[in-house]
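These are the structures in question, set out in turn.
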Structure P
Amino acid sequence: MDIKMSDLKISKDKIWLEDGNGNTIAFVEFPEFERGKVEVTHTVVDPSLQGKGIAGMLMKAMAEKLVEEGRVAELTCSYAIRWFDKNRDYSDALIDPEIEYKKADNMTHNACGIPKHKK
C-alpha cells in the first residue's frame with residue numbers, strides 16, 4: 001500500500017487514513033481544550049501498516065496544520081512526544097517545546113497518557 005499525504009483525511013481535531021472500504025486504519029487525535037491550544041492524545045496505526053512511516057506522516061500533517069492555523073499543542077501521546085523530540089524543526093507547533101522535550105527524556109514506556117484536558 002503506497003500512501004501519500006494527499007490520502008489523509010483532515011478535520012479540525014483529527015487526521016486519519018481510511019482503507020478502500022472507508023474504515024479508519026490510522027489516526028492522530030488532537031482535541032482543542034482552549035482556544036488555539038490542542039492536546040495530542042492518541043496516535044494509532046493498524047498493525048498491518050506499522051513500520052511504513054504512517055504515524056510520522058500523520059504527525060507531520062498535524063504539525064503543519066497547527067502551524068498554518070496558528071494553533072499549538074501539548075502532548076500526552078507517547079508517539080507524539082518522541083516524534084516532536086526527533087523533529088524539533090516543528091517546535092512552532094508546541095505550546096512549550098522545552099517541556100515537551102523533557103517529557104521525551106523521561107519516557108519509560110510506549111503508551112498514550114491520560115488526557116489532561118477534558119471538554
Structure Q
Amino acid sequence: MSVQTYHILHLVGLICVFIGFGGLLSSEGAKKAMKWHGIGLVISLVSGFGMLAKMGIMGAMPVWVWIKIALWLVLGFLPVLAKRRALAAPVVVLIAVIIGAALACLGYLKPVF
C-alpha cells in the first residue's frame with residue numbers, strides 16, 4: 001500500500017477513536033461506542049507503523065514517534081478514568097481533544113528534538 005493509503009487509514013482509525021470518546025457523553029451508548037474506540041486504536045496503530053515502514057523510519061525511530069506512541073497509550077487509557085469516575089466524562093473528552101491536537105501537530109510537523 002502507498003503512504004497515502006496508510007495516512008487515510010490512520011485518520012479513519014482516529015475518527016473511530018473519537019467516536020468512542022463522544023459515546024462517553026451518552027449514558028445508553030457508551031458500551032457500544034467503546035468498541036469503536038478499541039477498533040480505532042488498532043487501526044491507527046497498524047496504519048501508523050505501516051506508514052513509518054513505508055517512509056523508512058522504522059530502524060531508528062525519532063523522538064516524535066515515541067511521543068506519539070506514549071500519547072496513543074494515554075488515549076487508550078482515558079476511557080478507564082471516565083468509567084471508574086476518576087474524571088468526569090466531559091473532562092476526559094476535553095483531554096482527548098487536546099491530545100488529538102498534539103498528535104496531529106507531531107504527525108504533520110515532525111519536529112526534531
Distance in nm of label points 7 Å out along Cα→Cβ at positions 8 and 88 gets 4.1 when computed on, of labels P, Q, structure Q
If P(r) over Cα pairs in 10 Å bins from 0, in percent comes out at 14, 48, 32, 6, 0 when worked out from the coordinates, which of P, Q was used? P
Please compute relative contact order in percent (Cα under 8 Å, 6 or more apart) for structures P, Q and give me the label with the greatest value. Q
Rank structures P, Q by distance in nm of label points 7 Å out along Cα→Cβ at positions 32 and 48 and report only the one at the top, that is, the highest. P
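If helix-only ellipticity at 222 nm (-39500 (n - 2.57) for each DSSP H run of 4 or more, over all residues; to 500) computes to -8500, which of P, Q did it come from?
Considering all the candidates, the number was obtained from P.
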Here distance in nm of label points 7 Å out along Cα→Cβ at positions 80 and 104 has been calculated and equals 2.7, so which of P, Q was it run on? Q
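Read-outs: derived from the displayed coordinates by stated rules, not from any lab. What you see is a predicted model, and the numbers here were worked out from it, not measured in a lab. Cβ atoms are built from the backbone, for glycine too; each structure is taken alone.
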